[in-house]
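Got some structures for you, see below.
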Structure 1
Amino acid sequence: MKVLQVAHYYGSPGGIERVVSQFCACLKQEYEVEVLVANEGAKTEETIEDGVRVTRVGRVAHINRMSICPTFPSWLKKKNPDLVHLHLINPLAELSYLVSNLRCKAIATYHMDITRQLWMKPIHQPMLDRVLNKLDRITVSSQRFAENSPVLSRYMDKIHILPFGISEERFKATPFNRSLTEEFKKQYAGKLVLFVGRLTHYKGLSVLVEAMKKVDATCVIIGTGYLRETIKEQIKEEGLEDRVHLIGHASDEELVAYYDRADVFVLPSINRTESFGITQLEAMSRGTPVVCTEVGTGTTTINRHEETGLVVPPQDPEMLSQAINRILSDEALAHKLSKGAVERYKTYYSEAVMWQNLRSLYSELLA
């Protein structure tokens, strides 16, 4: 049987893209798996990547982060899958699905609500509702996210909880990253606060930089994004250039070393665009205590207050600094949270657990 994953992009470093790759790695063991995404250029290209056929449809324009690919609907219909799996929000995929009028099982993973570009909601929402009404199942990363979503609350009868997971193999300790950890201990003296993620509006990095004024520690910010220069300027204005460092991209082995070196990992997100927070899991898999914010999504399903880390209100640098300082100053608490983080990751959020859940869902729909 053929199953088709439809997403924005494939093989790039974003969180959704990594989830799609994980789904493909799992499903190709039992099904013929294909991927349909937008290309960054005007030419349509087909490749085989790790046993998966990937079709990148030519893009003629890119407007407000939306790819314009006129032939996307015809490519979707041409694939003729037994099951199509959409990754939303994705106006291109949604419109193409409706236009193609596929006669097959259909599910979607609903990754996030729209919290910006609200001007497009009156145009987009009717189309999204038509798609959601046609689907057999809607998977979400947490019950909390579904219940608090202004969109999904109307489709609770279709909801299937499918928490994302990360590979233990990907973040295992090696002699190389152990040596890197030792280097980082020399490079960053004292306590270390860590952030990993895209440098974008909803991550709340301006709040983290503000909070660091009251934290006696070094802060390392790993990631790339359009807010890099803005954050860099804020760091300079606050006089924190000697303690807050923008690192840019880091490899998986470097990430393991940073997680192992860090005393606390911080995810200071400010709104529901942060639907899950996969980097929390990465930190937890290495036993790093977490501080995250309560934004009504899966962030606090992953990170349990006083069990794996601490939870604070969003956009509150004072509360954020207090939580960070509490973990940095209380060795017994840090040890308890570290142990709890590893246990929770292994029990609920390993890649193996995610794969088992995904296979069960597909088996049910394709029986």
Structure 2
Amino acid sequence: MPNVLAGVSRLDPERIRHVASPVIELGCALHVLAEPRHHGRVEWAASVRLPDSLRQELAHWTWTVRAVRARCFATSAATGMPSWQDELDALRSRSPEDLAADLIRPMRGRPSKTSAIDADAVRRWARSRGPVVGELVEALLTDPAEPVRRFLDLLDACWSEWFQDVWEQSRDALAARGRQDRDLAIRDGISAMLCSLDGSVEVRDKDSVLVQKVQNKRIDLAERSLLLVPSNYIAPHLFLGEVPGEPLTVIYPAEGRGNAVPTARQVLSRLDALAATDRLKMCRAVASEPRTAGEIAGLWGLHPTQVTRHLRALTRAGLVTAERQGRFVAYRLNEDALSNLGTDLLDLVMR
């Protein structure tokens, strides 16, 4: 169930941009502040000192930096390393109505190919997040000037109270990483570059790559441009931002590829193989020493054919290994595969 990025061989490298965007990076950092545990950054989040009033205002806008993000946190018209003031001025130059429409993007559900807004659906999604968010989104829909001003003031407050120091320490390295990745696409090809970004990406064929996620989706890169955005706060996610009329945004960990992410098929096959009590018995039987199917059948009072069938299913899933000893086949538990199953599942879901 991966995402397929197709048309790789037909994407002109000249249509690849990179940006070290302070606004996008702020969005990534705010996401971590809201959900530090699955990023492994609980201590970092606790170290961020913010005034109570700012923290309360951030809580009202957290929905803009969740899985689906407000447009300003998901794409950028800039290239290279724009300044904070440049990006904020660009947002302030837009009409409240346009910016409000971009802010409510997360309330529209899954990414859409159209910019049209179903106001009733947006209201329904907003109300499900509580009365404060419901009222805020209602104002964005009906009288956006004031809530848009609040949002822009919030960004400015984050910058002055905290994020300016964070950005100044990291911007040069992020810009260098983006340039490096674009140069890699020109030198070694777009597939090689995409695979270098994250362990969830692998080559499918000469014209496409796979991104291991739990959604099924096909994105044709030949029909659009590509925006590369390295981030110090996106891991363990690999963010694919689909904004109508904009390049596909890839926000990826600046530290590099990391470990390979298992496929959904691999994880599901292992979960399915364990979804029977007798197969758990098989795992226990071969956990401490290799055993044959006949020996297990005798020890556990099961029919040998049934035991063999279960062991073969566990072997196909990679949870048990088989080793021939003369005319016998001995089975042993693959402890690493079993102990990593929870981590593998979490890695896949979090991508």
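Upon calculation of helix-only ellipticity at 222 nm (-39500 (n - 2.57) for each DSSP H run of 4 or more, over all residues; to 500) from the atomic coordinates, which of the structures 1, 2 produces -12500? Corresponding structure: 1.
Here volume of the Cα convex hull per residue in Å³ was calculated and came to 137; which of the structures 1, 2 was it taken from? Provide the component values of the computation, followed by the final result.
Numbers: 1: 137; 2: 175.
For volume of the Cα convex hull per residue in Å³, the value 137 is produced by structure 1.
If you work out mean count of other Cβ atoms within 10 Å over residues 58-65 for 1, 2, which one comes out largest? Going through 1, 2 one by one, mean count of other Cβ atoms within 10 Å over residues 58-65 peaks for structure 2.
Computing Kirkwood radius over Cα pairs in Å, for residues 122-209 alone for each of 1, 2, which one ends up highest? Could you put the intermediate results ahead of the total?
Details: 1: 17.6; 2: 17.2.
Largest one: structure 1.
If relative contact order in percent (Cα under 8 Å, 6 or more apart) computes to 14, which of 1, 2 did it come from? Value 14 for relative contact order in percent (Cα under 8 Å, 6 or more apart) corresponds to 1 out of 1, 2.
Among candidates 1, 2, the computation of distance in nm of label points 7 Å out along Cα→Cβ at positions 154 and 178 that gave 2.4 used structure 2.
Using mean count of other Cβ atoms within 10 Å over residues 138-145 as the calculated read-out, with 22.1 as its value, let me know the right label among 1, 2. Of the options listed, only 1 reproduces it.
Each value in this text was obtained by applying a stated rule to the coordinates, not by laboratory testing. The structure displayed is predicted, hence computed values, not measured ones. Cβ atoms are built from the backbone, for glycine too; each structure is taken alone.
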